[in-house]
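Each structure below is given as C-alpha cells.
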Structure 1
Amino acid sequence: MIQMRILLVSTQDYIHHPIPSRHHNIFEELARRHEVHVPHFHVSRGKERETLLHVHEATWLPIKNPILHYTLNAPCHYRVISSIIRDHEIDVAVGAHVLAGTAMVRAAERYGVPVVFDLKDWFPDSAAAYYKNPAIKWVLREGVLAITRYNLDHSDLITTVSPGLVEKLRSYGYEAELITNGVNTDIFHPMDGSAMRSALGIAPDAFVLGFAGAIEHWYALDEVIRLFPEVLKRHPNAELLIVGGSLFTGYMDELQALAARLGVSGKVHFTGTVDYNDLPRCIAPMDLCLIPLSPPQWVDIALPNKYFEYSACGKPILSTPIPDMLRMGGDHITVYRDGQEFLEGVDEAVMNPRCCTIPIEEHAWKKKAEAFERIFTRLTGKT
C-alpha cells in the first residue's frame, strides 16, 4: 500500500488528555504505515503522552474552559490546519471536533482535500450536558447543532460509532458508515486480580463491584453509591471500586462526600486517574463491572468503550439498557432499569458468576484502523 499523508483533527488535547480516545487507538496504529499529522489543542493538563503522529502546536491562548478555548483560538486553528494541509501535501483530512472541525473543513475545501468526519458523539446534547440552566442548555444545543450540520454538509464521507448514531444522522438527512469503538487486545485480557486487590486494600474474599472510566455526571455513580448500603445488607463482603478521575467537573469529590455521608466510605475505593495501560490491572479485581449510563437522550446512540474493555477482560456487566450494546450480544450482560433491578442484578452475579465468551478479537483497534484505511483508499485512489 502507498503511504498516505493524513490529517487528524481530534476531539481532545491529543498529547495531554489522560484517557486515550478512539482516535488515539486508531491513528497510532495508522501512523505505523502512514504519515499522520495532528494539531495540538492545549486544553488538558495531563502528562504528555508519546505518539507516532507529527504534532503541530495550534494554541494561542491556553484557556482551560473547553468552549472558550476552542472559540478564542479558532483563528489560530484555521491558520495551523491550513499550513499543515499545504506544507505537508495532505491526502485526506479526518475531523472529529465540532469547533476545530469547522476550521478543518474550510481549510480542506480551500486546498481540495477530501474530508471524513468521524462523529463519535452527538455533540449538541453532550455540550449541553455540562450545564443545568435550561436557557444555556438550549442555546448550546442549537448552536452546536448548527455547527455540526455545517461540518457534515462540507464532508465527503461521515463515519460514526454506533448503529443508533447512524439512525440519528439519517433522521437529519445524512448517511454514515459504521465503525464501532474497539479495544486494545494486547493489554485488555483476563488476568489475576489478587495483587491489585492487595494494593488497593480490598479483602481477598470481597465481591467487588467496579467501574472504570471518566468520573462524570453521564454515569450515575451517585445512584450506585446510594444503593450500596442495601447491597452491603445483602452481601456484607461487597466492596465498590471506582477507577478514574473527573476531567471537567468535581463529580468525584461529590461521590466521595456522598459515600462518607452514607457511612460506606470504608467499602468504596477511589483510585483517581490512572495510566491507561494500568486500566486492565485495575479491572482485574472486579467481579461485576458497571455501566450506569444515565442521560436518556444518549442511551439510544451509545456504544461505550467500557463494553469492549470489560468484555475483553472476561468480566460480567451490569448496565442500564443500551440498545446497541445489547445488539452486540453476550450473555455476560445483565440490564437494570431501577434500583430494585440493580440489586437483583448484583444478587444474580453473586449467586451465578458468569464470564464473557464473545469473540473480542474482531473488535480490536487494529481492525478499526484497517476500516478507516479502506475508506481513505476509496477517497484518494491510493492503493
Structure 2
Amino acid sequence: MARHGDTTGNPTAVLEVRRTAIGEAETHHEPRVELGDGQIRLRIDAFAVTANNISYAGAGDLLGYWDFFPSPDGPEWGRVPAVGWAEIVESRHPDLAVGGRYHGWFPMAEAVTFTATPTSDGFRDDGPHRQAHAPIYRSYPRTDLDPFHDAAAEGEDRHALLRVLFLTGFLAEEFFADSGGATSDGAAAYFGAEQVIVLSASSKTAIGFAQRAAERAGITVVGLTSASNADFVRSLGYYDSIVTYDDIGSIDDVDSVVIDMAGNPSVLGTVHAHLGDRLRYSMMIGKSHHDAVPETGAAGLAGPAPVFFFAPSEVQRRTESWGADEYLRRVVDATRAFIDGSRTWMTIEHRTGPDGPKSAWDAIYAGGVPPSVGIIASYHG
C-alpha cells in the first residue's frame, strides 16, 4: 500500500450543512479508516464555493445531491458537493498511483475515499451509493489527460469556479438554439422568440449563457438583476439591455423565452404575468435567491409551465447529435474562451485553513460576495 506522510491517522475535517436550515454549517471530523481493496484516498486541495452550492443544498432532497457524499451523522446533516482538485495520497488500486491529480466533484473536506474504476482519462467513483448518479457527476479526469486543464496562473481556480457552471449555461443556450431539437422539423430557434430574459443575470451560469447567446443572431438578450448588480452586469457586454427586479414591467411585450437562474417564485411569476402568452418557453435551472419565499408552484402562472433543465440529458442529446469527438471539441473550445475572458471581470479570493470552508459558505449564503469575486476554499494552506 502506497502512503503519503500526513494523510492517515488524523481525523478528516469536513464541512456539513444542516439539511433543514442550510445557512447553518459546521466543520465536523471523522476518523480515517484503512482502505479496502480497490479504494483510493485523495487529498482535496481546493474547491469552489458559489451560489450554485447553495442551490445544491436547497435541492438536496429533490435532486439527490445529499446522496453524493452521505453524512454518517444521520439525516440532520448533509455534505454539499463542490467542484475542485484533488491528489491521490493513498491507494489500494493497482492501476491508480499515488500522485495522480484529478478534477471533479468532491465533498467540502480535507480528504475523501473512493471505490474507483480506472477509465481512459482517469477514474470513476463506483461506490454503491453512486450508481444512480449520471457519469458526469462521478468521473474524474487526470490533469495530464484532461483537455480542459489549464496550468496558467489561477487556471485551476478559474476552472473550479466556472467550468461546470459554464457547461450548464452552454448546454442551455444550445437547447434554445435548436428549440430542444425542434428546428430539425422546421421550427425556429429559441422557440420563435425575439428575446431571452435571463433571471439572476449576474450569476456565473447566467453569464456563461449570455456570452453564448450574445453571439447568436436574431435574439435579444435581456438581463434581469438587482439594482446593486446592474452596473456589473452591464459592464460584461453580453446583455443587450439590463432590467432591475423592480422594473419588470418595462420588458418589451414581444415573443420571449425566460431562463430562471434565481429560483425566486415571485420574480418568475411577475415575468410570467407581464408576458403571459407571449412566453414561448420557461426554463428553470438554479436557485441563486435561496432566501426567496416558496410559493404554490407553476399552477397559477400565466403562460407555459416552467420546465426544469437537466444538463446531463442535454449532454447525452448533444453527444448523440454531434458525435462524441465533436461535442468535446466544441465544449473545450467554448470553455477555454469563456474562462480566459473571465480574467477581465472576476478576481479570485482564497479562504483556507481550519475555518476557510465555513467562512466561504457563510459569506456566500449571506449574499456578501459580489459577482465579480470567485471564492476558492480549502482546509489546507
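Every number here is computed from the coordinates shown, using simple stated rules; none is lab data. Model, not experiment: these values are computed from the prediction. Cβ atoms are built from the backbone, for glycine too; each structure is taken alone.
Some notes on this structure:
- At a computed -0.61, -0.92 (log10 I(q)/I(0) by the Debye sum over Cα atoms at q = 0.14, 0.20 Å⁻¹, for residues 246-333 alone), which of 1, 2: 2
- Origin of the derived value 22.1 (mean count of other Cβ atoms within 10 Å over residues 118-125; candidates 1, 2): 1
- Structures 1, 2, by percent of Cα pairs over 30 Å apart, for residues 14-181 alone: label with the highest value: 2
- Looking across 1, 2, the calculation of distance in nm of label points 7 Å out along Cα→Cβ at positions 110 and 278 that yields 4.4 traces back to 1.
- At a computed -12500 (helix-only ellipticity at 222 nm (-39500 (n - 2.57) for each DSSP H run of 4 or more, over all residues; to 500)), which of 1, 2: 1
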